1. Given 19.5 as the derived value for mean count of other Cβ atoms within 10 Å over residues 44-51, which of the supplied structures I, II does it correspond to?
2. Compare distance in nm of label points 7 Å out along Cα→Cβ at positions 332 and 356 across structures I, II and report the one with the greatest value.
3. Kindly point out which one of I, II the value 5.3 was derived from, the read-out being distance in nm of label points 7 Å out along Cα→Cβ at positions 92 and 180.
4. Once distance in nm of label points 7 Å out along Cα→Cβ at positions 156 and 244 is calculated for all of I, II, which comes out largest?
5. Comparing mean count of other Cβ atoms within 10 Å over residues 36-43 across I, II, which is largest?
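What follows draws every value from the coordinates through simple rules; no lab data is involved. The structure displayed is predicted, hence computed values, not measured ones. Cβ atoms are built from the backbone, for glycine too; each structure is taken alone.
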Structure I
Amino acid sequence: MSYVDEVMQRVVEKNPSEKEFHQAVKEVLDSLRVVIEKNEEKYRKDALLERITEPERVISFRIPWVDDKGQVQVNRGFRVQFNSAIGPYKGGLRLHPSVNQGIIKFLGFEQIFKNSLTGLPIGGGKGGSDFDPKGKSDREIMAFCQSFMTELHKYIGADTDVPAGDIGVGGREIGYLYGQYKRLTGLYEGVLTGKGLTYGGSLARTEATGYGLVYMLDEMLKANGKAIAGSTVVISGSGNVAIYATQKAQQLGAKVVALSDSNGYVYDKDGIDLDLVREIKEVRRGRIKEYVEARPGAVYTEGKGIWTVPCDIALPCATQNELGLEDAKALKANGCYAVAEGANMPSTREATDFFQENGMLFMPGKAANAGGVATSALEMSQNSQRLSWSFEEVDAKLHEIMIGIFKKVDEASKRYGLEGNYVAGANIAGFEKVVEAMNAQGVV
C-alpha cells in the first residue's frame, strides 16, 4: 500500500463519521501523490502526512446563554487550531445548526492550504458553533456571542489565533465577540478580523471574498482564451460572498441571472437587481423569494435546482457539497464551461471529477475564495501598524494577491505535467510552502 493510501486509511479509522473531513483529506492527498511518490521514503520517515492531517489542537466547549423568554439554552462550540507552521492560526467562525467537529476539521484543514496560497504568514484554523442565528433577536445574539467568547478568549490572540467571520457571523456578531474579548482581557488588539471600520476594521474586507473570486475567475478565463464580459453567470447563495461576486461580475460586464438561499432560487432573465437583493438580505434579513414581489418578470422556484439554469459560468457560493454529480451534468448540458468555488468545498468529489474529465475550467475554493482570508491578513497588518488603508489600496492588494495565487496554481500544475488541473495545482502549491516550513522547524 502506498504511503498516501496508508495515511488516508488511518485518517478514516481515527476520525469515524467525520465524512466532510475525510472528503477534504482525500481530495488533497490524491492530488499530492505525484509529489509524495518522488520522495516517499523521506515523507514516510518524517511522518509528514500524519502530522499535516492531525490538528495541533482541538478545543470543544459548552456555551450556555439565556434567550428572550428567560430559558437557558446550551450550544456546543469548537476551535480547531490545525497548523501554525507559517504563522498564527487564521480562519473563520461559523454559526449554523450543521456545525460539528468533523465540519470544523474539514474547514480548518482546507484553510492550511488556502492561507499558504495567499503568500501571507498565516496558519490554518477554524471554529464555530451549532447555534442558529436565524430568527434570534439582537439581544439573544449578543448573549450567545458573549458566552462563546468567554471560553474562546483563553485560546486566541493577535499573534496566536485570529478568527474571522464565516456563515452566520457578520459585522454584528464580530462586534459582540470583540467587545467581550476586550472586556475579558483588557487588550485592544487585532484578535478578530472583519471588524467595523470604527474599531480597527479594513475597508474592502466585506467585499473581499466575492471580489477575489471574480478576480480569480478573470485570470483563469484569460489564461484559457475566454472573458467574463458578455457571459451569463449563475451564483448560488445570497449572502456576503454571493452579493459581492455578483457586484464585481456585473462591473466586469457579465449578466448574473440567478441567486439562491436555503429555501429556493430566483431566476431573472434581465439580470439580477443587486440593490434589491441587498435590501432583502442585508436590511430586512428576509428570504430570496421576496425578490419576485418587486420584480414580476423574475421567477422563484422552491428547493434545489439552481444548477439547471443555463449559463456560461457557475459560481457556487453557498455551502459545502451543494453541487453534486447530477448538477455538474446539468451545467455541462446547458453550456457551462467554467466553475469557480466561492464557498468551501461546495462541489462533491464526483462533481469536480466530472468537470475536469469533461474539459470544463474548474478552480477549487482553496484558491478561488482565498480573497477573504487574504484581506483579513491585510486587516491584521493594518492593526499591527495602527494604520488604515484606503479602499482602493486594499482592493489593489487583493487583486494582486489573487493574480499571484493563479500563477502559483498554474505553475505547480504545469511543473508536474498536470496543466489545466487547478485542483492539483492549488493543493501542490499550498502544500509545498507548508512542508518546507514544517521541515525547517523540526518535529513539532
Structure II
Amino acid sequence: MNDEETPARRELPQLIGDCVHCGFCLPTCPTYVLWGEEMDSPRGRINLMDQHVQGTPLSGPMVEHFDRCLGCMACVTACPSGVQYDRMIEMTRADVEREHPRSLPERALRETIFKLFPYPNRLRALRGPLRAYQWTGLDRLVRRSGLLERLSPSLAAMERLAPPLSRAPRLPERVAARGGRRATVGMLTGCVQREFFPGVNAATARVLALEGCDVVIPRAQGCCGALSLHSGREDEAKEFARRTVVAFEPVDVIVVNAAGCGSAMKTYRDLLADDPEWAGRADALSAKTRDLAEFLAELGPRAERRPLPVTVAYHDACHLSHAQGVRSQPRALLAGIPELEVREIADPDICCGSAGTYNLLQPEAAAELGDRKAAGVRATGADLLVAANPGCSMQIATALERQGVRLPVAHTAEVLDASLRGSGTAGLLRDHARSATS
C-alpha cells in the first residue's frame, strides 16, 4: 500500500465510524438489489474501506466491488445516521487510481473515455462521422452483426447510447431578458450536453430569458470535471474545477441543466478545501450554483404557461435527487403547465444505470438497471419521458428501444420551453422522438 498521506487516510476513519451497520441502505442500493451480495452494498463496501485504511492492500476483488458502485447516493438519502458515503467512495476511488495497477485493456478503455468526453471540441469533431454513421444505416448493420459486442461490450454500449444527431445550434455569449430584467445568470453548457443535446441548452437559455433573466454564457468554460471527480481522477477533476471557477467568477448565479455537473460544482468546496489559493474561490462557486429547476422555483414564474395536453413520466436523476436534494421543484414546474399530467415511475430512488461512465465501464449491470427503469417508465403509460441529465436520457431511451418502445424523451427545460412558446404537444413529441435511424 502507498504510504502517502492522502485525504482518505486523514478523513476516512472518522467517516467510517459513523456507519452503525443498520442496513437501511440495502433496499436502495442498485447493485445490492440486483445481486443481493453484502460486499456490493454500501455497508459491505464501507467494511472494505475500513480494511484498506487499516493497512490491507487494494486487491483485485476489493477494487471490483468499488468499481461496481454506481455512486448514485441513494444510500446517503436513506441513511438515518448521516453517513457520508458519497465522500467516502470518491476518496476511495482516488486511492484506487493512485495505488491499484489496472490491466492494459482497462487502462486503454478508461483513457479513451477520459480523453474524449470531458472535451467538447473533441466531441464536436466526432459529430460529423457519427452523423454519417447514423444516416447511412451503418449503425443498424453493426448492431445486427453483433461485431462490437464480441469485440468489447463497453464499445458496444458506447455505440448504442449515442443519440440521433442533427445540427447543433451555437448559443451567443449573452441572451437578453424578455421584458424587465429580474436577474443575471451564468449558464453552464457542459460537454455531452453541449454537443449531443444542444437543444436542451437552447431551451434553457430561452426559458431563462422569458422568465426575465439576462443569460451569460462564458466562452472560456469547458468541462466541470464531474466525470473525473466521480471516477477518482482527483488531480484531473481539480484542474477542471479551477478552470470553471475562473470562467464563472464574474457572475452571481450559475444555472446548470445537467444533474451530474451541478452536483460536482456544488462540491468544489470539498474538492479544493486543502488548496489555500483556491478554497475560498471554490466555496464561493459552490454557493452560487443552482440546478435549473431549483433556480426557477426560487425565482418564481412570470411568463405565461400555455397548455400542453400531455402525460409525462418524470425520472429522478440520482445526482439531482440524492446529491442535490432537488425533487419537488421539477415536478412543481411541470405541474404548473396547464393540462400537463405528471406520472410517477415505480422505485424512483433506484438508479437507471447511467451514472456518468458506469454504463460504459460496467455495461452488463447498467443494462440490467436500465431495463428495470424502462419497465417502470412503460408502466406509467405516459406519452413522454422527462429527465434532467443527458446520461439518464440516453440510458433509458436505449433500454426502452431494447424493449421495442420508442418513447420521446425531453429535458424539463424543453417541456417548459414548449409551453412558454406555445409550440404545442405535437411539436414537443415530434421533436423529441428517437429517429427511426437510431
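1. Value 19.5 for mean count of other Cβ atoms within 10 Å over residues 44-51 corresponds to II out of I, II.
2. II
3. II
4. Working: I: 1.8; II: 3.3.
Going through I, II one by one, distance in nm of label points 7 Å out along Cα→Cβ at positions 156 and 244 peaks for structure II.
5. Looking at the calculated values, the largest one is II.
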